[in-house]
Structure 1
Amino acid sequence: MTQSLTGAGWYFSASHRDPIRKELHGHSYEVTAYWPSEPPRDAMVLQWTLRDVLKGFDHVTLPDEMTRAETLARAIGSLIDGCVRVDIARPSERLRCEVWL
């Protein structure tokens, strides 16, 4: 049996300090969180859940331990009940990562 997932997306902007050059700079992120498709879930509720979690990351300076998208994805996923995967993209830079929880 193939596992299927239901995803919901939202976005936020945040700054962080470059771990090598120590410069403070910002990015716009797009996040998609995924849940198992069974049992069926209300997609709007999933989107609201993600949006509410991302409010805590929006327009802040991220801690030094969250300079990598993979670490950021794990932190976001840990705050969302039932979430099994988080994708983070920085579209303007064509960068993305995918983390299974």
Structure 2
Amino acid sequence: MRIEFQRSGGYAGTVLATSIDTGELPDPQAEELTQLVERADLPALAGRPRAPGAPDRFQYDLAVTLEDDRYEVTLGEAEVPETARPLLDRLVELARQR
């Protein structure tokens, strides 16, 4: 699985980004990300209409490639569903580590 992640905006307008190939991660990390992606229900998120952005709030851009499927999702901070929050939080953490 390949994940491309970017968080932009906020008060300072900063960008935090990372690209991850789970095939290059240790098995426990790869499994954790796989489970978080499954729980986030990307097919449902990709089909949602995008809400307008809000000043001083974060925007999350996420593209996940799973074998032959690719899901692209853009979410504003206020519209992140609880199912996707753990995935986004983990990706922010990983982006900060890189």
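No lab work stands behind these numbers, since they all come straight from the coordinates. Predicted, not measured: the structure shown is a model, and the values here were computed from it. Cβ atoms are built from the backbone, for glycine too; each structure is taken alone.
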Determine which structure produced the value 38, 30, 21 for Cα extents along the principal axes in Å, calculated from the coordinates; the candidates are 1, 2. 2
For mean count of other Cβ atoms within 10 Å over residues 38-45, which of 1, 2 scores largest? 2
The value 17.1 for mean count of other Cβ atoms within 10 Å over residues 6-13, derived from one of 1, 2, belongs to structure 1
Relative contact order in percent (Cα under 8 Å, 6 or more apart) was computed and gave 35; which structure, 1, 2, did it come from? 2
When helix-only ellipticity at 222 nm (-39500 (n - 2.57) for each DSSP H run of 4 or more, over all residues; to 500) is calculated, the result is -10000; to which of the structures 1, 2 does this value belong? 2
